[in-house]
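See the structures that follow.
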Structure P
Amino acid sequence: MTKMNYTCEDRIVRITFDDGKMNVMNWDFFSELNECLDQTLADGAGALIFTGRPGVFSAGLDLKLMVTLDLPEQLRFQKTFAETMLRVYRFPVPTISACRGHAIAGGAILSYACDRFMAADGPFMIQINEVVNKLLIPSWIQTICKSSIPPQFWKEALLHSRAYSPREAFNRGIIDDLVDEESKVMEAATTVALDLLKLDGRAYGLTKSIMRVEDSVRAMETFDRELLDFLLGR
């Protein structure tokens, strides 16, 4: 794999994003991530930790790729993005985002899709920046983000593209755990994962499905219409 590293030890999977740059999301990223999720299930994992190299979790979609896509490719790419993030959102294994750096756009969406969002306190940015970058926030992204962002901050976080430091996000209840040093994030995430291993996996997965599948399906029912209306200026 060129975009990420997969390890499984004591039923805890760690998926580390590291392309040597900003861990942008493109065709290869989504392909590798889905392979890792398949392997997580095959390995019978009891917890899954996502992280990036120090300083960078992910800067989101590969904008340089997106400007090269024609309309059918753009629809296929955006649907792959949506389906992959919603797969994380509904994943039957407990998931943790252990953020050691910037989580922007798709990087923040993936973190919000996790069951626990942990981040290092530091000079990092957490932002859903779609609107400021002239991009749409469709129903499926709103579904994921609103599951983690308290309602009183939906407007500033989504409509107004507010950029938060990890501490600002933690103070708003957007981040679940603020870790005082970047070097301690993975240790803290492992402690949480060990605690999650005590839960019944089947009950966890089924309960999570009941909580999230219906909203996910409803959000994707409007996918084509919302994206085409936006891309075609209708």
Structure Q
Amino acid sequence: MANPELAIIPQHVAIIMDGNGRWANKRGLPRTIGHTKGVEAVRETVKAAGDAGVRYLTLFAFSSENWTRPEAEVHDLLGLLRRFIRRDLAELHRENIRIRVIGERENLRGDILPLLLEAEDTTRHNTGLTLVIAFNYGARNEIARAFAKLARDIESGALKASDIDVDSISRSLDTAGIPDPDLIIRTSGEERLSNFLLWQAAYSELVFLPDYWPDFDRNLFFEALKIFASRDRRFGGLSNKTAAVGG
């Protein structure tokens, strides 16, 4: 159910979940505890997004650069992903939530890819909120893979170079069929996209919050939605307010 205080609800919200480690360090705790608390924030955010009437929620779960972190931390992060899917998949399915995964799938180790595929297959026909998990994801890699696909289509004769346009590129991305994010939220006070949805973010509204991700909750989610609702989205044209007064 949509929040009656919000006049405008974004169709697609994407979140860079940042600050787990710093949240833990600030409390003198192992970074693992910060990641564990971050999973709790994920659960609350998915519920809040559904209640708000958001149709797509994309979470930056694991970047292609995260593999360079200490091996023990990578092991812990993958373990949390495994537990999240195994523990929460049935409930997400009952809630009519569809899961989609974006990111590089080749060379994923062990049981991670089968688990991600299981989550997608199990929820494929659900019609509620679409939860997009960006795993082993990097926007530059995504764009490079899209252009490689288009190049192969040209080589095979399935496509002409003159056919390549914005729409054909968008259809070749991992997010094909998913609308571009209206709102991108980043926690922890950092103000950059960090190789996240670079193509899709062309006209996204950006909201940067100082709070670390483990502290993110329903109230902060709706605070970000209220900030979004206050923005004047022009998409390169005139402001609605300016147009209304003939400016």
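What follows draws every value from the coordinates through simple rules; no lab data is involved. Please read all numbers here as calculations on a predicted model, not as lab measurements. Cβ atoms are built from the backbone, for glycine too; each structure is taken alone.
Annotations
- For FRET efficiency 1/(1 + (r/R0)^6) of positions 37 and 157 (r between Cβ atoms, R0 = 41 Å, to 0.05) computed as 0.20, the structure of P, Q it came from: Q
- Which entry (P, Q) yields the derived value 19 for relative contact order in percent (Cα under 8 Å, 6 or more apart): P
- With P(r) over Cα pairs in 10 Å bins from 0, in percent derived as 8, 34, 39, 17, 2, 0, matching label from P, Q: P
- Source structure (of P, Q) for distance in nm of label points 7 Å out along Cα→Cβ at positions 189 and 221, computed value 2.5: Q
- Value 54, calculated as percent of Cα pairs over 21 Å apart, for residues 69-196 alone, assigned to which of P, Q: Q
- Which entry (P, Q) yields the derived value 2.5 for distance in nm of label points 7 Å out along Cα→Cβ at positions 109 and 173: P
- Comparison of P, Q - label where mean count of other Cβ atoms within 10 Å over residues 21-28 is highest: P
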